[in-house]
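Please find the structures below.
Only the coordinates and a few stated rules stand behind these numbers; no lab work does. Owing to the predicted nature of the structure, the values given are computational and were not obtained by experimental measurement. Cβ atoms are built from the backbone, for glycine too; each structure is taken alone.
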Structure 1
Amino acid sequence: MIFRKVSHPEDVTRLEAALRALSADISEDYTTDSAALSRAVLGMPPAAQGLLALQGDKTLGAALYSPVFSTVRGAAGIYISDLWVSAQARGQGLGARLLVQVARDGAALWQATWLKLAVYDHSHSAQQFYQRLGFKPASGMQEMRLGPQRVAELIKRTA
């Protein structure tokens with residue numbers, strides 16, 4: 001098994017296939033197009049980092065992650081937006097090994113000292129997996145989002 005950061009178009013194709021598989025696994029629509037994903041991970045500066053777990057010509061796992069900074073924590077962290085392990089590789093520790101690689105990479109790139117991710121309410125096995133690794137559910141806050149149209153409107157506002 002080798003871990004490889006996404007660094008060229010072939011890697012983006014592998015990452016996209018893994019993210020599509022993840023979306024299917026959790027019954028979510030995959031709406032990202034190839035060009036947007038490529039800009040995100042290969043752009044200058046990149047908006048996200050991609051990591052692949054490869055065995056021969058097979059992609060067995062993948063992660064998509066980006067930096068965050070918390071004034072409450074006083075340090076940089078890593079937001080893991082996607083973590084996928086193929087059905088054939090599940091139960092063999094690959095998810096944890098991907099997280100180790102992400103943490104190492106984030107520490108090297110951004111001096112990140114903590115990890116953050118979101119888990120769907122209905123993904124009980126994923127919740128158990130993360131809790132076994134020491135992740136704790138956040139309390140006292142609620143994630144809030146502003147969609148693309150409202151962001152565009154916000155940008156147009158005068159200061």
Structure 2
Amino acid sequence: MKVFRQIFIKLFRINDTPQKIALGFGIGVFLGIIPGTGPVAALLVASFLHINCAAAVFGSLFTNTWTSILTILFSIKLGSAIMKLSWQEVYKGWLIVLNDFQWADLFKLPILKIILPVLIGYFVLALCLGFLVYLIFFLIFKKIKHENKNRINL
């Protein structure tokens with residue numbers, strides 16, 4: 001936690017726009033929640049979009065493995081609701097797939113009815129949380145930059 005706190009403090013001191021820092025956090029959180037992505041993907045996307053790479057990696061690390069346990073059930077419920085499926089059936093199928101995974105099963109129709117709702121749920125959840133984090137950090141960084149600018153002008 002001490003390392004995260006030091007990184008967070010350094011991010012406040014970065015001479016970058018509040019938009020770029022907040023967008024970095026938002027993209028990082030988004031990619032941290034999506035299964036199979038993480039800090040490397042956040043760094044690549046941030047570099048490609050010319051946004052704050054440190055914030056993107058930090059956001060990704062903050063949500064990557066720590067929230068997986070919390071988000072899996074919510075993603076199943078959300079994706080099942082979007083696809084109008086029973087979340088209990090999707091959850092049972094998901095457990096079966098995880099316990100007896102074979103690559104050939106990915107192309108079978110029943111498997112798509114199990115994996116697709118989970119992926120849709122993760123995507124929608126990641127999109128919402130990424131946007132929320134962007135808004136929160138944008139407001140925080142804009143206020144801090146404004147206060148720092150006022151101190152310098154005094």
**Prompt:** One of 1, 2 was used to calculate FRET efficiency 1/(1 + (r/R0)^6) of positions 45 and 133 (r between Cβ atoms, R0 = 30 Å, to 0.05), giving 1.00; which?
**Reply:** 2
**Message:** Starting from the value 30: which structure in 1, 2 was relative contact order in percent (Cα under 8 Å, 6 or more apart) calculated from?
**Reply:** 2
**Message:** Of the structures labelled 1, 2, one was used to calculate mean count of other Cβ atoms within 10 Å over residues 77-84, giving 20.0. Name it.
**Reply:** 1
**Prompt:** Looking at structures 1, 2, which one was distance in nm of label points 7 Å out along Cα→Cβ at positions 5 and 85 calculated from, given that it came out as 4.4?
**Reply:** 2
**Complete:** If distance in nm of label points 7 Å out along Cα→Cβ at positions 69 and 125 is calculated for 1, 2, the one returning 1.4 is structure 2
**Message:** Given -12000 as the derived value for helix-only ellipticity at 222 nm (-39500 (n - 2.57) for each DSSP H run of 4 or more, over all residues; to 500), which of the supplied structures 1, 2 does it correspond to?
**Reply:** 1
**Message:** Can you rank 1, 2 by distance in nm of label points 7 Å out along Cα→Cβ at positions 29 and 53 and just name the one with the largest value?
**Reply:** 1
**Item:** For Rg and Dmax of the Cα atoms in Å, for residues 61-116 alone computed as 12.2, 35, the structure of 1, 2 it came from
**Value:** 2
**Item:** At a computed 119 (volume of the Cα convex hull per residue in Å³), which of 1, 2
**Value:** 2
